Structure 1
Amino acid sequence: MLTRVGRYEVDQLIARGGMGEVYLGRMVGAHGFERPVVIKMIRTELLADERVALMFVDEARIAAGLHHRNIVQIIDFDLFEGGAFLVCELVEGCDLGGLLRFLHAPPRYDIAVSIIAEIGTGLEAAHEATAEDGQPLHLVHRDVSPSNVLLGIHGEVKVADFGVAKARSRSYHTVSGSVKGKAPYMAPEQILGEPLDRRADVFSLGVLLFEVTTRTRLYSAKSNAVAMRQILEGEVPDPAERRSGYPPELAQIVRRALARDPARRYQTARALVDELDQLALARRWNMSRAAIGDLVRTVKLRAETDPGTPTPERRRA
């Protein structure tokens with residue numbers, strides 16, 4: 001295993017995928033300076049594939065231009081003997097999927113709604129991003145899913161992985177009609193390979209809203225084909241069937257976010273977040289990042305003290 005790339009010490013393998021590996025590491029500087037980071041590497045043989053190489057470079061370039069507290073920050077991008085690497089900030093905690101798997105019941109509504117509002121705020125920032133010339137990037141994440149939402153022990157909520165994002169400035173553009181993303185979180189128009197805009201991410205955010213507030217899957221986790229059929233047929237069960245006492249106003253927000261027709265959805269992530277904020281005010285829910293951090297720390301502590309329970313990822317980027 002590599003122990004160093006550039007000025008970064010490589011400490012621990014976090015994950016391995018088709019495009020490379022993800023490691024926990026440290027940025028090392030003079031006089032004992034250190035900063036923990038996450039290093040995403042792509043191997044030399046994959047860089048020989050122009051399509052893969054351009055997608056990796058695009059991820060670095062697009063994400064590096066997004067500066068927002070709800071988006072994982074890109075620190076560096078460079079080449080080394082074995083390929084190329086991307087350096088991201090470290091979020092100490094777990095991803096949203098890990099959190100939900102570990103919990104025995106849905107989180108309190110104030111915490112669940114706070115998480116979704118934070119995700120939506122990050123998506124809005126990405127959707128509104130512009131290039132250096134001031135022109136809109138028209139960025140669509142296309143993979144808003146639990147594994148791409150990171151939760152920190154200090155209450156951070158960050159959207160990660162813009163590797164398959166659609167943007168005007170991409171060097172590599174996917175073939176028309178090709179599908180990118182995770183099937184149970186795709187908008188209908190995404191499944192059909194139709195032109196996408198920010199409303200596709202709003203649909204995915206609606207799926208997350210349903211799942212976080214009920215702690216149940218909305219669309220099939222066993223079969224992508226079944227999940228896509230359910231989405232295209234517009235199947236949205238009443239959240240009250242999954243969680244007793246589910247607020248009807250919140251159910252209405254869920255249904256609008258998951259509208260089959262993009263024109264009937266919230267037109268922006270900001271519009272969805274605004275309605276969540278208004279509902280929280282009316283319900284006197286305390287929208288607090290501190291409460292998110294408390295929950296993440298509790299999950300982390302349980303994972304460390306009870307080896308028999310499913311453990312969420314503790315470090316992700």
Structure 2
Amino acid sequence: MNERKRPVAMVEAGLLTALTIIFTIVGTYVPFLGFFLTIVAIPLTLVGIRHGLKWSAASVVVSGIIGTMLVGITTGVSILLVSGSISLLMTYSFEHKWPISRMVIGASLLSTIMMAITFQLAFTISGINFFDMMDASMVQSMEMMKSMTAGSDQSAEMVKAMELSAETLKIVFPTMLFLTGVFHAVINVAVLKAVMKRFRMPFLPGKPFNEFCYDRSVLIGTSLILILSYLAGTMKIVDLMTLFTNVLLIIAFSFSIQGIAVMDYFFVRRGAKPGMRVFFITLLYVVLNGYILFGIIGWFDVIFNFRKLKRSEY
């Protein structure tokens with residue numbers, strides 16, 4: 001780096017690192033402002049976009065250390081692993097001119113992995129098991145429910161419903177973790193794009209969302225995952241029902257993204273306004289179990305290419 005630019009880089013990196021710490025403190029201690037913890041990666045990414053990957057990495061390390069001292073080791077580890085990894089990937093995306101879709105997919109996968117590692121480290125450090133905590137909380141809730149509905153015919157039914165909900169949560173917990181990682185990545189990319197647009201900074205190239213599509217090779221990949229999941233279950237390596245449930249939910253959600261793009265594409269072709277498109281697609285998704293309906297549409301679109309898109313461009 002040019003020696004004349006180094007002091008400027010140090011000042012900007014310092015200010016953006018301070019903003020990262022402010023976001024962390026506000027998101028941790030101020031009620032109803034936890035959203036700021038979600039976008040901690042934004043200032044760190046701006047450091048990288050402005051001055052390169054090395055400066056971004058340095059800011060990540062400094063932010064993690066300061067976050068550990070001010071808030072706690074769990075938060076510091078989260079900054080380093082989750083927010084830090086996303087910021088470095090987004091910085092790398094800008095350096096290599098990735099399309100937005102590739103950055104979002106990469107950030108989603110990385111965010112999910114790092115959240116899982118952070119989650120495990122947090123409970124290893126604290127010595128508390130999340131599912132044990134959930135079981136204890138459920139027992140307390142059931143005892144309270146029994147005392148409130150003593151003598152009522154609905155008491156047993158409500159207790160069974162709570163037990164079923166707890167078991168379902170345990171089964172689909174990996175899927176919930178995956179969805180959290182995806183939404184975390186999408187929010188960071190969306191906020192970063194809005195911030196850069198506000199300051200008139202160029203963003204990555206990308207096509208409209210309604211032209212999003214997977215390559216046909218994804219079908220081979222998902223088929224292989226299903227086969228391996230089935231083999232792992234039959235060989236008693238893992239519980240077959242739990243594994244298959246999570247794999248199917250994740251695949252359905254992934255294809256539902258393309259299904260939403262297909263629906264949006266046809267709404268656009270018919271001249272529907274953005275607000276109307278969002279309303280009807282959201283309504284269909286909520287009312288008709290959208291991750292299944294749109295997942296099927298997306299799956300068939302990969303095969304038949306309803307929109308006649310040039311797949312070689314994606």
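Just so you know, all these numbers are worked out from the coordinates, no wet-lab data involved. All values reported here derive from a predicted model rather than from experimental measurement. Cβ atoms are built from the backbone, for glycine too; each structure is taken alone.
Work out the source of 14 here, i.e. which of 1, 2 gives that when relative contact order in percent (Cα under 8 Å, 6 or more apart) is computed.
So the calculation was done on 2.
One of 1, 2 was used to compute distance in nm of label points 7 Å out along Cα→Cβ at positions 115 and 267, and the result was 2.4. Which label is that?
2
Tell me which structure, out of 1, 2, gives 19.5, 61 once Rg and Dmax of the Cα atoms in Å is calculated.
Answer by label: 1.
With helix-only ellipticity at 222 nm (-39500 (n - 2.57) for each DSSP H run of 4 or more, over all residues; to 500) coming out at -26000, pick the structure among 1, 2 it was computed from.
Among 1, 2, the structure yielding -26000 for helix-only ellipticity at 222 nm (-39500 (n - 2.57) for each DSSP H run of 4 or more, over all residues; to 500) is 2.
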